[in-house]
Structure P
Amino acid sequence: MRKPLIAGNWKMFKTEEEAVLFAEELAPRTRGISDREILICPSALCISPLVKAFKGSGVFVGAQNIYWEDQGAFTGEVSGPMVKSSGARFAIIGHSERRQYFAETDKTVNKRLGACLRVGLTPIVCVGETLEEREAAKTMDVIRTQMAGGLDGVSKTQASRLVIAYEPVWAIGTGKTATPEIAQEVHGFIRSQLNELFGAEPSGMIRILYGGSVKPDNIDSLMAQKDIDGALVGGASLEVTSFERIIRYRG
């Protein structure tokens, strides 16, 4: 049985003060929720303060990215051991914005994934197609290539620690959302690819999240789909009331 995961990706929003105020408001609203996991991924500067603010609430904190080396002369980067020591439990890997603006590739996604597994962080590996690729009927080819490259070298034992996030690039921050049927079709394909890579038992344990303009008014229909195990939420995770409604989806 896969426990659903609702993750908020704050991107480059919220100062430390704003983040702590958010946590102080959200924490009491999530008490008693045990049938799903809740995660916030703030900027690296806010990880440690949020871990302290959410202490005892059951809300996890994660990073939005990590570097693949544990230490070294890499100005501006943050390593897996640094993220882990700050109290984070998860790290987002290969988000489409990282691919688009910072030259992330399947190869670097794979290296960052290895760094996560090495230090005991749960990686959320993002895959997804652009609008041009979807209109050219290349969605499944793109997903297949991203998964093969990004997950290269992962063992069957390690596979159960993975989380995959399907984020159609054309739906991120645009207000457009894949219909539940479109999302399920791709999630089902991702599940079949995981099955080919790792076998039925490990692949059955891997959670697949949907990300792409997730909002309070579409979360219920998305979570009703067989292979959608949670959501990677952008803008709607920045406001307590909207994020709480997403957390309390009715599946």
Structure Q
Amino acid sequence: MNDIVRYEQHEGVAVITLNRPDAMNSFTSQLSFDLLDALEKAHHDEDVRVVVLTGEGRCFSAGADLKSGFEGRGVFGKLQYEYRPVMSAIVTMPKAVIAAVPGSAAGIGLSLALTCDLLVMADNAFLLSPFTTISLVPDGGLNWLLVRQLGYRRAFQLSVECERIDAQRSVELGLANKAVPAGELQTVALEWAQLLAKRAPLSLAATKKVMRLAMDHDWASSYNAEAELQQSLVGCDDNLEGVQAFFEKREPEFKGK
């Protein structure tokens, strides 16, 4: 990784920051590769329990860097071999990933934010799917994300009209969890992450896994997955610690075992 993706660790939380503020944190090939490296580092670091993903400056990410073009790679290759591994790393990571959105998240930046497990926005931020203004189709998994979160008609309308969805509206639509004063965004995101980091990591990982599966599987498949995961967790060290702490009326100390 170089300085266009910054990686910091605060106790059990990894903070990954897109750091091209002069270019509104827009995506180049190098940013995609460095972001993937950072996500994989957080994935494999046993001391990291929660990840915060944010952008430096006044923007989360304005999307693809149109000035850099496709840097020698066709758009299909860029989508499949640069953006897709990043999104997949978030989806498959057994840790919660919180998107902290300052300013705007547009284009592939919107796809990145919505791929995260949780989303907190500055109260002056907005989400934008701008593709029809440049005669392109929403990408980076955005069609799948919007249709499942909003339903077809609302997702289609917001995309083809290129509506700027402000923070409060994003919360109302279920696209974001929280809208907070802009000056408090990073503090709120870190404190939220540190709170989640105290939860049982195996439980968080299992819950993320089965809820991701439930998004596009039937009830029976989801039920079966719940039963299998519950069987794997019952009797583990953290389960026993949680039960004991409950009866002793104290905070549990989870070890991820």
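Observations on the structure shown:
- In terms of distance in nm of label points 7 Å out along Cα→Cβ at positions 90 and 114, the structure with the greatest value among P, Q is P.
- Answer label among P, Q for the case where mean count of other Cβ atoms within 10 Å over residues 138-145, calculated from the coordinates, equals 20.1: Q
- Given 18.2 for mean count of other Cβ atoms within 10 Å over residues 146-153, calculated: source structure among P, Q: P
- Parent structure of the calculated result 25, 22, 17, given that semi-axes √(5λ) of the Cα gyration tensor in Å is the read-out and P, Q the choices: P
- Here Rg/Rh (Cα atoms, Kirkwood Rh), for residues 10-129 alone was derived from just one of the structures P, Q, and that gives 0.98; the source is P.
- Origin of the value 16, where relative contact order in percent (Cα under 8 Å, 6 or more apart) was derived from one of P, Q: Q
No value in this document is a laboratory result; all are computed from the given coordinates. Because the structure is a prediction, the values reported are computed rather than measured. Cβ atoms are built from the backbone, for glycine too; each structure is taken alone.
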